[in-house]
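Pasting the structures in now, so scroll down.
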Structure I
Amino acid sequence: MARQVKVWYDAEADFLELQFPVKAGYMRETNNDAVMERVDEAGNVLGFSILNVSHLSQEKPLEAELLAA
């Protein structure tokens, strides 16, 4: 089944956000300071955001745990 994913990048804020699906939710911290997860009221993951995208290392991947309810 296909799922729509929305991607936003704000170059001025150096901020990337992905949402799947796009619906109301709130941001919550992860185990990585550069990554926030967007969850709904039940704690289901709706997407995530990455801060300081242009400063990411090209030598290793960015890793974070998204905690689903």
Structure II
Amino acid sequence: MRLWINKPLYELLPYAYLIAGVLALAASLYLNFWYWPVISVSVGLFCLVAGLVVWLKRRDYRLGRR
């Protein structure tokens, strides 16, 4: 497999997705203009799911290689 980004950044991506999701969900509590709370919740849930999927896929792949 060829990595296009350096390894430390690649390893931090699932955690970055999870942090972005938590921040977006927290921001939705303070936003009250137009549809921003709905957009923020949608983005937050998407980021949380994406982070969990990437983390679980990597874990399963690494366990399968052992």
Structure III
Amino acid sequence: MPIGKQIRMERIINRNTGKTIVVPMDHGISMGPIDGLRDMKQAIQNVAEGGANAIVEHKGLVAEGHRG
């Protein structure tokens, strides 16, 4: 595996378990606003606090991330 890809993968893989939890949150693109996902900043924060290692989201939502 190329070194850059390995570095990126290590950011989302739990080093203790070797597993990762990825939560898709890009449903609004195809389905429109969904109850519980209207406040994306809070929803992303909740998912991160719940233990997710990564979130799949539309590129327009990246600024709403919990580190944004």
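Values quoted throughout were computed directly from the atomic coordinates according to the rules given, and no laboratory measurement underlies them. Note that this is a predicted model, so its numbers are computed, not measured.
-10000 is what came out when helix-only ellipticity at 222 nm (-39500 (n - 2.57) for each DSSP H run of 4 or more, over all residues; to 500) was calculated for one structure; which of I, II, III is it?
Source structure: III.
Using Kirkwood radius over Cα pairs in Å, for residues 17-56 alone, single out the structure from I, II, III with the greatest value.
Once Kirkwood radius over Cα pairs in Å, for residues 17-56 alone is worked out for each structure, III has the highest.
Any idea which of I, II, III comes out highest on Rg/Rh (Cα atoms, Kirkwood Rh)?
Checked I, II, III; max of Rg/Rh (Cα atoms, Kirkwood Rh) sits with II.
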